[in-house]
Structure I
Amino acid sequence: MRDRAKRLEELGILQSRLGYRYKEASLLNTALTHSSYANERNLSIEHYNERLEFLGDAVLEMVTSEFLYNRFKGHPEGALTKMRASLVRGDALGLYSSKLGLGDFLLMGKGEENTGGRKRASILADAFEAVIGSIYIDGGYQPARNFVLRYIEDRIDISADPIYARDHKTELQERVQASGGQAIEYRLTAQEGPDHDKTFRIQVCIGGEISGEGMGKSKKEAQQNAAKRALEKLEE
């Protein structure tokens, strides 16, 4: 009984983070239950999150498509498709999930947990989609839509421009974290030209060492180009 009370307390904490209060908290619990946990306990398919993940994926795509269609009225289908892909791809979902701390609330098997499952991007991405699905089942489209928009709107400035279709800064951060988590710093080294037509030069440093340099008409563009160069060096 104490374990059940503790789990309900945990789910209450997470609901505050989600900004949504469930009528049926068991739906959230299912969304956070990995198949490895169910397999160890011989639980049936309705007790783990893969079906909710399937539903959440569809809701996520619908919400994102609707948002982009209304926000970028002059963009052709191809550009909208690229923007949507950058917003709903696995690494983006993993990042959203990490911001929520979903890994701390997952129920998973001992083997999966011992191999770093709580921090695995694919598992976090699946859990994020499952949470969307659980909100949709519990409260309908509008609460699910509101939840999704909180995250995609944070990234929309990146996705709105084709140069950011691949978010090099986020990709570099995830790559560095996966290999030890050294500090990443972006340093403005020069800015040239008149106020209406400036060019910025930025260096990205990993662990205090210069790893790439980029130029752009905005600091954001220069940072993206610097991160791109750092990624290229890591891949060489």
Structure II
Amino acid sequence: MKYKRYNFQHKETITTVFAEDPELFIVAADAMMEAREEIENYIKNDPYLLSTLTPYHCEGKLIGEMSRASLLAGVGPMASVAGCIAGYAVDRMVERGASFAVVDNGGDIAMSIDEPIIVGVYTGHESSMAFRIEPKSGIRAVCTSSGRIGHSFSFGDADAATVFGEDPCTADAFATALGNEIGDFGKEEIKKTLRNFWEGNKDHVIACTVVRDDVIGLAGKVPEMVAADMDMDLISKGNPFIMRR
């Protein structure tokens, strides 16, 4: 294992960073502070961004990405903020020469990897799911929304609605959109909802999964599911994700 695990927290941003050395962790932390500053400054001038739950057109570097994701997924721009910040940090790490960079921002994970990793999805149950992410899979984001776990707002009632994608900002927005659609559903309703979601959004996501009680739904090119022990100490506090090798 060539990388080390670091923790970074500032206000609502609670992250775990996997980097090859401390200097790259500092790059990630600085990037997250920079991203938050842009978003906070925009909100000071346009508070509606913070509260709207519907697509909203905005201009700016990161704000523009959040706006684009909100328009694609049909949710508010803030639905993509965690993935956007994580993705920005990973991009800055790669620019500084990182061959392995992972940022878990409250359960929304951005990555650029040169070796496989195992990402576990904590669902609140004794048994949770884990996926093996390969470097050549094209997956650069694993984002989850939950109507039962964590602090993020959801209209739905899923234990975990997870989206695998190429872009962290977009994946985060679509995870929220998927989670919003999962109500007090049984197996057939989840199957139908997931199929319709995938057919309507497969141009923007690589795969998606839903967990609600004892029902698990899968759609798209879902990574290989593997056995993994859940280690609560590896969870960035307040998020529905675990990660371990």
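I have 16.2 for Kirkwood radius over Cα pairs in Å, for residues 121-200 alone, calculated from one of the structures I, II. Which structure is it? Spell out each step's value before the answer.
On the way: I: 16.2; II: 13.2.
Structure I accounts for this read-out.
Which of the displayed structures (I, II) returns the greatest value of mean count of other Cβ atoms within 10 Å over residues 57-64 on calculation?
Sorting by mean count of other Cβ atoms within 10 Å over residues 57-64 in descending order puts I first.
As an exercise: helix-only ellipticity at 222 nm (-39500 (n - 2.57) for each DSSP H run of 4 or more, over all residues; to 500), calculated from one structure in I, II, equals -19500. Which structure is it? Don't skip to the answer; put the middle values down first.
Details: I: -19500; II: -11000.
Here the read-out was taken from I.
Where is FRET efficiency 1/(1 + (r/R0)^6) of positions 105 and 217 (r between Cβ atoms, R0 = 25 Å, to 0.05) largest, in which of I, II?
II
Starting from the value 7, 27, 29, 22, 11, 3, 0: which structure in I, II was P(r) over Cα pairs in 10 Å bins from 0, in percent calculated from? Write down the numbers at each step before the final one.
Details: I: 7, 27, 29, 22, 11, 3, 0; II: 8, 35, 38, 17, 2.
Corresponding structure: I.
Tell me which structure, out of I, II, gives 4.5 once distance in nm of label points 7 Å out along Cα→Cβ at positions 25 and 81 is calculated. List each step's numbers first, then the result.
Values: I: 4.5; II: 2.6.
Working through the options, I get structure I.
The numbers here are math on the coordinates, done by the rules we state, and not lab data. Because the structure is a prediction, the values reported are computed rather than measured. Cβ atoms are built from the backbone, for glycine too; each structure is taken alone.
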